[in-house]
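Q: I've put the structures underneath this note.
No value in this document is a laboratory result; all are computed from the given coordinates. For clarity, every value in this text was computed on a predicted model and none was experimentally measured. Cβ atoms are built from the backbone, for glycine too; each structure is taken alone.
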Structure 1
């Protein structure tokens, strides 16, 4: 159209406060400009940072996110999947509360791309974005070694959890690379709780009283360890340094002293997952497992 005609149209738009109808636009473009995010993490400890990271990436394209909590229930997952399909979402991000691999979604329209965040899919053709637990364990161990610690114990969660096994294995490997073994000669598997951290600290002191550092599988355990050490008259970090995992502010900052910990970069996992989903929506998928580096947050406990 002629420039003067276009200007009259724009003047009318401003005068009327006109806004385009997104439903009408979606009929024309074949896009709904919405993405579903399904999570098994009802508490939100892990899903909320992933969601915020995804929204940062999707918001630039004016794409809305619909959050669905499956609570780890396969029936609820199928219900939410049907709802998202009926809403004609452009794609789905599936976020787990743990790092254990999960089976792919079943019964989904193959035209709807899916990206898995934190908990990878077991499907080799799927796209997954996960945290780098190997690198996270390396950061923690190298930090303690650089501080002169050589008798390092490892206290973590249940052995049947992928995260507990991976972090324990990688910690032992990095120590072996420095010619060292875990204090007490074994990993202390237990629970993801402060109570377990307190009990495990007592066990470490009984079996390896010369321990000078404890690397913990999460921040709750680390806070329990730090409390038990203080109650037993041990100075943290003077006598024994403590490092956690997750960088959960509620735990890390409430710990006495504040906790050095490994940050899994959950928001970055969400952002990368969203970018991979946008590529898949544009028919340019990148299948496989994509790893996001961790970072070490140093505070007074080490």
Structure 2
């Protein structure tokens, strides 16, 4: 089968739209339509049902999509092998990282990496959801949870501790909790993106409740930076990573003798890319930078 036709089919199957498929492939919608029609004519069965809401795969289309997904991944892996054929690390590197870690700790250090490796062009996706590395949605990931697939390689980077924080103004108005049960009378800020494993950090809702239901949240925020800003604005008590609280912050630890959930930070990439010199360069850079990161901040 003609790979160009299969590539157009795969893009349409992934996006559910001829227009979006054309945008992904950087060709016209009509070119995508012609290639899919030629593919359907060649195999003698329809691959899509056309609906007002978009394209829906037929049974034959579902089976072919499973095959083209593997072909697309193999083509992507081949492309990365070509990128790494030269001794000097170069080319695009697609990275995903949690919003809070990526936009604070990581961003501040990327200039140093680009100075070391000027021929590597970084594409950084900050998102608390999990990108599928085996489908090469990203080539490597920094995550606050371990990989659960055998075809992924992971290296622990550091431990992340969390504590409860609130602003001085909030505590002056509402009092400093002396024991976990006192949080029943306080406003609680929680992480609200349930599709991410990070939602288990909502310790402020649970501590001191034993078998009772969690405390109701007064504010739900879908990223940790927003939680920090909300706590600084005096909106309540939040469970936050210690490394995100600078020494000059006005935030105060609440119940400082108690520690919140503990996370491990991992660097993860597909085993197919184990020989990538771009990934090795970024992995080693992270390891070296974190080795000098003050323990009092993580």
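Q: Of the structures labelled 1, 2, which one yields -13000 when helix-only ellipticity at 222 nm (-39500 (n - 2.57) for each DSSP H run of 4 or more, over all residues; to 500) is computed from its coordinates?
A: Numbers: 1: -13000; 2: -10500.
Considering all the candidates, the number was obtained from 1.
Q: Figure out for me which of the structures 1, 2 the number 31, 44, 19, 5, 0 belongs to, where P(r) over Cα pairs in 20 Å bins from 0, in percent was derived from the coordinates.
A: Working: 1: 31, 44, 19, 5, 0; 2: 28, 44, 25, 2.
Matching structure: 1.
Q: When distance in nm of label points 7 Å out along Cα→Cβ at positions 84 and 100 is calculated, the result is 3.2; to which of the structures 1, 2 does this value belong? Working shown, then result.
A: On the way: 1: 2.0; 2: 3.2.
So the calculation was done on 2.
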